[in-house]
1. Suppose you compute relative contact order in percent (Cα under 8 Å, 6 or more apart) for every structure in P, Q: which one lands on 24?
2. Which of the displayed structures (P, Q) returns the greatest value of distance in nm of label points 7 Å out along Cα→Cβ at positions 40 and 112 on calculation?
3. Quick check for you: by distance in nm of label points 7 Å out along Cα→Cβ at positions 48 and 144, which of P, Q is greatest?
4. Please state which of the structures P, Q yields -16500 when helix-only ellipticity at 222 nm (-39500 (n - 2.57) for each DSSP H run of 4 or more, over all residues; to 500) is computed from it.
5. Taking 28, 18, 12 as the value of semi-axes √(5λ) of the Cα gyration tensor in Å derived from one of the structures shown (P, Q), identify that structure.
6. Comparing structures P, Q by distance in nm of label points 7 Å out along Cα→Cβ at positions 72 and 88, which one has the largest value?
7. Starting from the value 2.5: which structure in P, Q was distance in nm of label points 7 Å out along Cα→Cβ at positions 64 and 152 calculated from?
Structure P
């Protein structure tokens, strides 16, 4: 590939389009303030393996997708926090490359998922916690915290598989 910038821009556009469409059409489970939308983090994680700029663009698109799909404000705000883990992961990948071994992938995916869960829990605590019904701690720690962690780990694993199968990294050599 002669022009890496054009290739990255094209990938950013495709991943952003996918990130916008996923909240609109993919199956989802909504238990306010939580929503689990199948594969919603996959375009973001793939973008993180490409570059920080692509990751930021895709997070903005994903957040717009949740807004356009009519999700409650707290869920759209949670989507906006993806900017934090996306920038951290993309900077890690830029410096050290994508994790190679199973243990490294597990550690990186776990660390990213912890940051992801903490950011979303912080938004929920700030926006929703006073209104949380019968058991606010269940909502915050189990539903949002553990649920986000598990969802993030699954989407991270799927993203790595797709990224490696597409061999996108080989296009930059």
Structure Q
């Protein structure tokens, strides 16, 4: 590990300490703590979960149990931008599978590989987003897009790529 990588690792770990302090190191606040840590890292690193266990004085099995029980949490790194495609009945019937196919092609992803090599995008399918009347639905980060066509799905990703490259 280089000196820069080591410094960045310490800074990220410092953020976990801040999150724990903000939550008064209260084991009863484990879920909000994990949510805040995941917001920071975009996933829950194993070494951080172990650290949280130690700092909260709870068994690692309890922390890992919560982290693996709830679908909201992930132990796998995700991209900076998350694209969620609904594949519920209404969305599927209205073409969500075509949207998934074009996004996978555009981002060079497969069924097993859901995050781009540059860690910019993660593409996920979900069973239902609760917006059946707007099908097919696609959510980019927290913004909902309705009646999405394959062309629109690709355009959304290309716009994000352009914005990221402009920075």
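1. P
2. Looking at the calculated values, the largest one is Q.
3. Q
4. Working: P: -22500; Q: -16500.
It traces back to Q.
5. P
6. Biggest value here belongs to P.
7. P
All of the numbers you see were taken from the coordinates with simple rules; none came from a lab. Model, not experiment: these values are computed from the prediction. Cβ atoms are built from the backbone, for glycine too; each structure is taken alone.
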